[in-house]
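**Student:** Quick heads-up: structures coming right below.
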Structure I
Amino acid sequence: MFELTFTEEQQMLREMVRDFTTNELKPLAAQIDEKEAIPDHIIKKIAELGIFGAAFPVEYGGSGFGEIGYCIIQEEISKGCMSTATMIGAHASIGSNSIYLGGSEELKQRFMPALAAGEKIAAFGLTEQGAGSDAFNLKTHAEQDGDYWVINGEKQWITNGPIADVVAVYARTKKGITAFVVEKGMEGFSAGAPEKKMGIRGSKTSTLKFENVRVPKENMIGKEGYGFPIAMKVLNAGRLGLGAACLGSMKELLALSTEYAKNRYQFDEPIANFQAVQFMLSEIAVMIYNLESIVYRTATLYDLGKMTQAQAGMVKFYASESIDRTVDLSMQIFAGMGYSREMPIERFYRDARINRIFEGTNEIQKIVIAKDILRHKGSIFF
């Protein structure tokens, strides 16, 4: 039977990140949204706290907390700022993780310590104009030229694109999709202007262009033609982090909604006394209970090497649907005040919507889950 427990070290990690979020990040969340940028001193503090490398083993500069530790971090950060959680996720869970999960020992020793320390920021370069849900349909290509690979093409919607020092780029070669480490400053490599987005506005997103970018053969991640399995494995981890981020935001929304309901008076009594509001709070609480259970159960399976793609998809699907429902109920409790930018509910509302789209749309997750159910004749849960 699964039991949700945390070690003393994990609890200390949670308290450290919670203190940072409460005292330093949350007071700046509205500014981050308004100015569409995370301040440099916040990114520096995240690095100093060891957050960027918390999930990775000590031998690569990390803290060895694994996926459970990473989920704890994303949960606590997202209580304050979803933009910051997204930046951390793109760096650690899919950008750096491409090198950690797929790279040779030499490649990991070259790049992981600086990435774990936050001295360099990473991004994940998979999505293209014609390769979103159809991720296999890449047009970016690489051709070998002696000791180099020459990459040409363009990526879209790359989180951390404008600020990344290192990008895990997936391109088509003669043997299939292959992954490479492309470094900032390589001739022919450039990032476009940050996209203007509805939500998670502090998280920088842009196109990436590759015009005859010459990448040393030593920068190949894994073997030629093995890039697609690496990308899918990386995205499975990303979906867990997304689930934890949704969980943190939902907990914050419940706390804000409960406090408001107790202090907002109508008909000479707090609206918390009204059954309609109590039902809304109860529904949010049930979704939080369910999501917390599946996030940490699945993170445990991940750390044990037993998580399936369908289980990661379940977390992503349930989390992103639940946060949309949660923020909508919170908006209803706050009513007109929630619609005002004076309140954080409006920002949470905009930030939440992307979760049903990135890390693989929910429609794709349902296909993955259904295939696993049919493959195991309905025994996926046992």
Structure II
Amino acid sequence: MVGHVDHGKTTLVSALSGIWTDRHSEEIKRGISIRLGYADTTFRKCPECDGPGCYTIEKKCTHCNSKTDKLRTVSFVDSPGHETLMATMLSGAAIMDGAVLVIAASEACPQPQTQEHLTALDIVGVKNIVIVQNKVDLVTKEEAIENYEQIKKFVEGTVAENAPIIPLSAQHNINIDSFIMAMEKNIPIPERSNDEHMMMLVARSFDINKPGAEASKIVGGVIGGSISRGRLRVKDNLEIRPGRMIEVDGKRTWMPVETATSTIMVGGKSVKEATPGGLIGVGTTLDPAITRGDSLVGQVAGEPGTLPPVWEKFTTDLHLLERVVGITKDIKVEPIKTNESLMLSIGTAATIGIVKSARKEDAEVVLKRPVCAEVNSRVAISRRIGSRWHLIGFGIIKN
């Protein structure tokens, strides 16, 4: 699965897959709230032609008309990462095997948003990156070269320092073959275990029933996301944690939700079993009111009794950046203070944490909304500066 961040990204995904537009339109018709966009496409290779022209998404080679061989199907996650949507971008990054950092050749590099995207990828541990220098059709050769040098300087010393930079025009389908070749060489399929207890990070949830549907035709709620380990089969039982918030005698508590898998959708097709890698949609027996409007985003689903602990508070060690990213001003990151409110992104969950005790190397935080996560999970830390949240560092859950 590949993350897709920065300017001009929708055009690039559209160039790779018509599924993007079709699925996007269909979900709008159904009234589904889209936060993380997604699309699947299959990379193919002509056995007769040389690279990069041999790489394509077509079943027949456009150069020699030979039948192309399937390489792999890739799920693109289009994470909106601007302004207050940074938490959503981090949610997308949590389920990425690699990332495509799209930079517009028609703008100076780096833009504040580009800096924040790259820092976010580093914080959540995404190491496999391909850089796309898009919109080269809008600039002169000299301007494109100048922008290329800006990109090289920008990524120097970062996780993307050795990432390939592919100039292209997504609008005119130019150099898409070189982009696919770079993806094949730089974002390999990671090794995953299919034999452990199943665990899935929930990135979306929704109700696919049309308004006014007859009671006999109503189907259960749907959750979408990525399996991080194990395998999921139709009719498997599922536990979802932290679950639902209930209030008893004025006290709020969170109760796990149990359900069963009714359908599994992968790449627009119904399957009987899903394994780690790529995005899936899981039909459940849940009341669709529970899943409506991405209400289960940030939850973890898995085999009952095997999920990680639910945290209402925890201690995290601190690794703060020197400077605030994603802002035009040069602002130094100040130490975290007791009673400060922070936005914490863990997996696909984003929650507000109130600092109860702050020290130089760690901090104890109480969460406004609990999260389900393993010990040693990475936490992206953002601080409100002005009207929005900005990344200031990361931590590791200690206890």
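**Student:** For the read-out helix-only ellipticity at 222 nm (-39500 (n - 2.57) for each DSSP H run of 4 or more, over all residues; to 500), a value of -5000 was computed from one structure; give its label from I, II.
**Tutor:** Only one of I, II returns -5000 for helix-only ellipticity at 222 nm (-39500 (n - 2.57) for each DSSP H run of 4 or more, over all residues; to 500), namely II.
**Student:** Computing mean projected area of the Cα convex hull in nm², for residues 223-318 alone gives 8.1 for which of I, II?
**Tutor:** Traced to structure II.
**Student:** For FRET efficiency 1/(1 + (r/R0)^6) of positions 311 and 343 (r between Cβ atoms, R0 = 25 Å, to 0.05), which of I, II scores largest?
**Tutor:** II
**Student:** While we're here: Supply the structure label, taken from I, II, corresponding to distance in nm of label points 7 Å out along Cα→Cβ at positions 151 and 247 with the calculated value 5.2.
**Tutor:** II
No lab work stands behind these numbers, since they all come straight from the coordinates. Quantities reported herein were computed from a predicted structural model and do not represent experimental measurements. Cβ atoms are built from the backbone, for glycine too; each structure is taken alone.
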